[in-house]
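Enquirer: Listed after this line are the structures, all set down as structure tokens.
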Structure 1
Amino acid sequence: MSQTSDTRPAIDEQRRRWILVALMLTMALAAMDTTIVSTAIPQVVDDLGGFALFTWVFSVYLLAQTITIPIYGNLADMFGRKPVLVAGTLIFLAGSAASALAWDMVSLIVFRTLQGLGAGSIMATVNTLAGDLYAVRDRARIQGWLSSVWGMAAVAGPLLGGALAEHASWRWVFLINLPLGALSLALLVRYLHETPQYQQHRIDYAGAALIMATSCVLIFALLQGGQAWAWGSPPSIGLFVAAGVLAVLAVQVERRAAEPILPAWLWRDPVLAGSNLAMLAMGVVMMGPIVYLPTFGQSVLGLGAIAAGLMLATMSIGWPIASALSGPAYLRFGFRNAGIGGVLLMIAAALGFLALPAPAPAGWVAADQMLLGAGFGLLSTPLLVGAQSCVGWARRGTATGANMFARFLGQTLGAALFGAIFNGAMRNRLAGAPAALEAELPARVDGVIDALHGGGLSAPAAHYLREAISGATTQVYIGVLAVAVLSLLAVFIIPSVFPLVEDDGPEAGGSGGGADGSSGRGG
């Protein structure tokens, strides 16, 4: 039993602007941390060694972030947004400082886990606060601002990380977080005030532990499956069975908990259930281009690394633009119909990529990715705002955390799914290669990129590998199309009309009422 605060921010318009700046700065910490580190990895490996372990620098961060998002969302409903966000940011900054002091790859992996534990708080709480502080009609614009942080991170992160690693030290890719985080904390402490209404809460420790354990085992199995061991191998099967057993135990514990981390109402409400399933599917779709389009650009289109990265970055340009413009769409047509428009853009983008001529002009591919990003923005923002608007303040953190958790879990599923599709297609092409080329071609998929860029292949062999990569990428986009269609089915679970819940206090920034500012409906 814990005495905690049910708190709501009391602010004026000037304070609201400064809090938005603080939220964008805090979001930038989590948004840039993957992209800025990726370009510094060669220097990290040169300094610390442990080449075989470097992929865990990314994996443990994603794992720790994902499994803690729903827990932080629940805690934000109990203790208020400010203490949870401040605590998470401090954990993130502590992990950043420790990562900069890492002495070997194992220590860096441990400290990156600490960073991920802080990033989970940032992802859950920043979006919850955006729902608290702004009215329904304004939330799309604010989500556009927050989404723009990801767009800027996609472009600036790799460039900044490469510059710091080349001209200073790779350790600065972590140290640069400290002044940025200090500024965001100063703004939050200065301008965000919550008035406590003390209540008794029972923290669901058992449920939190089981949810974390289930998510950890499942995500670990997905990350390692097809990489460290085959999908049908005993380790893979054992991990999935363990995840299933833990999931059953978690459901049983959550049913009996007084204040569960993932309560049953998240799935009984069709608005929340449909939104979460659609976000799960969108997370899957995101990983197709994120993982494989840069390889396609460099190996098939002949682009340099920076140009291939910028081609992918156009997705992050379309996203915030569509997110910011989605407000008029859901105000006029309803949350579900606006989300359907986003899914249709995703489907159009997948079909557009499959219809591109070979070789595809890089500009056309970039335009197609911008269309895909617009689909993500037009889907994610109305569904997040709709989910936040069908619950009151006391449930908004849990609802937002579940929505974000579904998206990040989907990204992990997508990485595994499209990895299996791409690698399977490549194995088939290598196995079916003409006899005249067999001696030149690599025996395993892992050796394709090295062989293609090593310069030792004949023109026919290099052409065959490029065609193989192009064909495998096409298979990935067929998978993207299929999952996008499934996301459309998930959106149809959401009612076309549903009541919006008025906030339980005027301190929340006037976010109650209907989509038109009245006490209207969600459709």
Structure 2
Amino acid sequence: MPKDNSIKSVLIIGSGPIIIGQACEFDYSGSQAARSLREEGIEVILINSNPATIMTDPMMADKVYLLPLTVESIEQILQENNIDAVLPTMGGQTALNLCKEADELGIWEKYNCRMIGVDVAAIDTAEDREQFRQLMVKIGIAVAPSHVANSFLEGKEYAQQIGFPLVIRSSFTLGGSGGGFVHDKSELDEALKRGLEASPIHEVLVEKAVLGWKEYELELLRDINDNVVIICTVENLDPMGVHTGDSITVAPAMTLSDTAFQNMRNQAILMMRSLGNFAGGCNVQFALNPATEELIAVEINPRVSRSSALASKATGYPIAKIAAKLAIGYSLDELKNQITKTTSAYFEPALDYVIVKVPRWNFDKFKGANDTLGLQMKSVGEVMAIGRSFTEALQKACQSLENDALGLGYYGKSLMKGEHILEYIKTPKWDRIFRIKDALMQGITVKSIAQATGIDRWFLYQIQKICTIEKEIAHYHLETLPVDLLKEAKRNGFGDEQISKILQGNCTEDMVYEHRKALGIQRVYKMVDTCSAEFEAKTPYFYSSFEN
């Protein structure tokens, strides 16, 4: 179907202040959506309480309102403007909750303004834990044993029925706010109180914890004709138990069997279609038992998310831009020249490179904060790196963290040794990936580390490969370093300064740079083309690599 010409003006709701768990990804999405709609000649009115964003630049929208994100502000804007539709999916959970509240008060109906990109029923189903569980049971998708509680006593009763360990999840919250793990009775009371208080409807899900299972996230788009495409499949390096925003994530998924992937894909499409008839984007999270490949649905979010922004950059497929056009009536096959310049938007990206996202934390600025990672997101940002291999992308990401790391290592600093390191890495903390590398450098086996962390052995073998190259480099001075070894190091993400610290003798970053340059070992630049060169694609950005 072509564009709905009855929509001449759209209200976009922002996400409010940048806080832990809700950061610049929604500014990215909102800005994309505003530009996408204005391309279609639609008047864009935008509300956000945060002026320190790109979306609130006067160039982005026809009108920008810097007002509190409240129903009163929404009504004021609707009184002052003739608005045909509201797009709430670009402002995170804040925007969804505000739209739901306005709907309950009859605001949208009063001003003849319709919701696009999602509907209230979908918001309720996705965010209300009991409705979500019931829908999954109805469509035949497995979920963890759970009960919804609206009171402290209910929660305690259900906890005793399900047994420990448990996870407490608050309804209608973002970034895992109010959630947490309960390993025994002594932790239950506090966790229940915190979860109930965090939920705007005073509701929590008491759920059996599937600690140690693998976690995956799929980004989907659906159009008005019920066509669905999966834009990206993201794998968490950390197992279940660490919030996705605090986990190192990898795209495409690296350790999935084809049968498990096809099953996950089919279930994700079924879940999105079961939410309602809206056109737009959503993301689905799954947990997978690594021993049996049993799959359970964790949650579905009928909006763009933190992961959507990551997936857009990772694939070159502008999810928010296309989602906005789908919301005004276009179908995927009608959107020509939006991405590759040679195809429609009705395709699924194929990656011939690897993306690694590593979160950033600032625990040093929050004295007394608990630095153990769990269900509630604590990172204040993230870095994303692109490489031809996982090892290259991981090391490039670590070099970008601005925490004195040189690739996957802190050179010249004391290392944790012996049995202490195995005990330390059992608990997920911000530096666990570096400590895993330290453990492998000391000869601790992949099997032991896998048992301690629950991280898939494939990832650990890749880190071990980095360790093997590092140990080999340490045998040489710059003048005697074999050319093939230097090439291999560069292909696996070793920086010049990193190599200079590993080599024997007094060596500097500049010396390594000049030496490899003289040997003809230089960067090449490759396009993020979204389709693995299956057909010509013209996308606007590149990444560097040392591949031959």
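The numbers here are math on the coordinates, done by the rules we state, and not lab data. Keep in mind that what you see is a predicted model, and the values were worked out from it rather than measured. Cβ atoms are built from the backbone, for glycine too; each structure is taken alone.
Enquirer: From 1, 2, which structure was semi-axes √(5λ) of the Cα gyration tensor in Å = 40, 30, 21 calculated on? Walk me through the numbers on the way to the answer.
Expert: Details: 1: 38, 26, 23; 2: 40, 30, 21.
For semi-axes √(5λ) of the Cα gyration tensor in Å, the value 40, 30, 21 is produced by structure 2.
Enquirer: I have 0.7 for distance in nm of label points 7 Å out along Cα→Cβ at positions 131 and 387, calculated from one of the structures 1, 2. Which structure is it? All intermediate terms of the calculation are to be shown ahead of the outcome.
Expert: Details: 1: 0.7; 2: 4.4.
Going label by label, the one that fits is 1.
Enquirer: Right, another one. From 1, 2, which structure was FRET efficiency 1/(1 + (r/R0)^6) of positions 427 and 483 (r between Cβ atoms, R0 = 30 Å, to 0.05) = 0.10 calculated on?
Expert: Numbers: 1: 0.85; 2: 0.10.
Clearly, the read-out refers to 2.
Enquirer: Let me ask something additional. Comparing structures 1, 2 by relative contact order in percent (Cα under 8 Å, 6 or more apart), which one has the largest value? Before the final figure, lay out each step's value.
Expert: Values: 1: 23; 2: 13.
Across 1, 2, relative contact order in percent (Cα under 8 Å, 6 or more apart) peaks for 1.
Enquirer: Comparing 1, 2, where is mean count of other Cβ atoms within 10 Å over residues 139-146 highest? Before the final figure, lay out each step's value.
Expert: Numbers: 1: 21.9; 2: 15.6.
The maximum falls on structure 1.
Enquirer: Let me ask something else. For which of 1, 2 does distance in nm of label points 7 Å out along Cα→Cβ at positions 99 and 451, calculated from the coordinates, equal 3.5?
Expert: Details: 1: 3.5; 2: 5.0.
The read-out comes from structure 1.
Enquirer: Could you tell me which structure in 1, 2 was used to calculate helix-only ellipticity at 222 nm (-39500 (n - 2.57) for each DSSP H run of 4 or more, over all residues; to 500) as -26000?
Expert: Numbers: 1: -26000; 2: -11000.
Comparing all candidates, it corresponds to 1.
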